[in-house]
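Every number in this text was worked out from the coordinates using simple rules, so none of it is lab data. A quick note: this is a predicted structure, and the numbers were derived from the prediction, not measured. Cβ atoms are built from the backbone, for glycine too; each structure is taken alone.
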Structure 1
Amino acid sequence: MRWDALFDDMEAQLASADRLELEAEIAERSRADVAGVELADRLRGSRGLRVGVHLASGSFFDGTLTHVGAESLVLSHPYHQVLIPYAAVSRYQGLGRVALAEPSSVRRKLGLASALRGLARDRANLSVFLVGAGQDVAGLSGVIDRVGRDYFDLALTRHGEPRRARNVSEVATVPFCALDALKSLRGAEL
């Protein structure tokens, strides 16, 4: 009878050691899987969620995450949308744990310049927030005239005025690295 108890005890110890080894392996694989996840994949997995975006400049935007691109994201509100380059962000809040890779190789190549060219084509009235200006500063208002490789020209107008030669006070050239965020009215989809 003692032999049965001894063997049962040894079997329980081996089963426990196997279980601990399996749990350790699962934890290690989980850490390795998470280490391979890119932030853009987490953002893609959070589409449709309400998220907050803190910018390095101190500005804060929140809204429903509706688009995740190669270099920027779009937050939507009932009356406007905000395009934010990843380079301007210091932290996010409200992201889900799901990660989704971008299946389209074409979309992986479309960067900030592509989004800005679309806004220029549509002649969208925008509010442009610059790095260091803060969200409380009204920013620049206008329409994007053209987009270069790492900059865009913004025809400055009064907020909401159409882009007409007589309404343009000046043309500002904005390097991408100085862009904090772009806000458009909901009609001008980002």
Structure 2
Amino acid sequence: MILATRNPHKVGEMSELLPGVELRPLPDEVELPPETGDSFEANALIKARAAHAATGEVTIADDSGIEAADLGGAPGIYSARYAGEGATDEENLAKLLREVDAAAGDRRAAYVCVIALIDEGGHEYCFEARCEGTLLRECRGSGGFGYDPAFVPDETGHHDQRTFSELTPAEKHAVSHRGKAARMLARHLGLEVKAAP
């Protein structure tokens, strides 16, 4: 099936989450329309519909981001371009940490992921999941991408203060927003879902 992205991190991570499924990135000639939706679900469907219309194949698309409690849920759907169009992961993360520091209150945050599926018959399904956690003041770890170096998930336990970037891929997939949404998708597709470690 087609994964409506050209982000190699997302293709790699989703391939690990859906073992046995051959995922292909968006063909070079397919242009995705702007993400003009007002929610993760709306944006995931925009991408999935465009890729499905262009290829005629089973398509999945995910839209995900991080919501900071003290910023009223920002950056939310603007997570990938928080510091401006074409901003790097590092620039987006630096802006988020600056703004959370300035708010000087709650450092709670949640990652959100919606995976949209369009099947052979054109039927649409959406799977949404969250991962609650806390934003550190500094970045740690070399794995992951996006806001991972500053995000400590709740579900690894109170005494485990490792960021998403410090977890192994398997540990991250077990608790992450994308891991949870992918397991919901896998169950819908009738795939065998490995229990979280």
*asked:* Can you rank 1, 2 by Cα Rg over 2.2 N^0.38 Å and just name the one with the largest value?
replied: 1
_Of the structures labelled 1, 2, one was used to calculate FRET efficiency 1/(1 + (r/R0)^6) of positions 61 and 173 (r between Cβ atoms, R0 = 25 Å, to 0.05), giving 0.55. Name it._
1
*With distance in nm of label points 7 Å out along Cα→Cβ at positions 45 and 77 derived from the coordinates and found to be 1.1, which of 1, 2 does the value describe?*
2
*Here distance in nm of label points 7 Å out along Cα→Cβ at positions 5 and 85 has been calculated and equals 2.1, so which of 1, 2 was it run on?*
2
*asked:* Tell me which structure, out of 1, 2, gives 13.2 once mean count of other Cβ atoms within 10 Å over residues 117-124 is calculated.
replied: 2
*Here distance in nm of label points 7 Å out along Cα→Cβ at positions 13 and 141 was calculated and came to 7.9; which of the structures 1, 2 was it taken from?*
1
*Per distance in nm of label points 7 Å out along Cα→Cβ at positions 21 and 181, the highest-valued of structures 1, 2*: 1
*Tell me which of 1, 2 gives 24.2 when you compute mean count of other Cβ atoms within 10 Å over residues 109-116.*
2
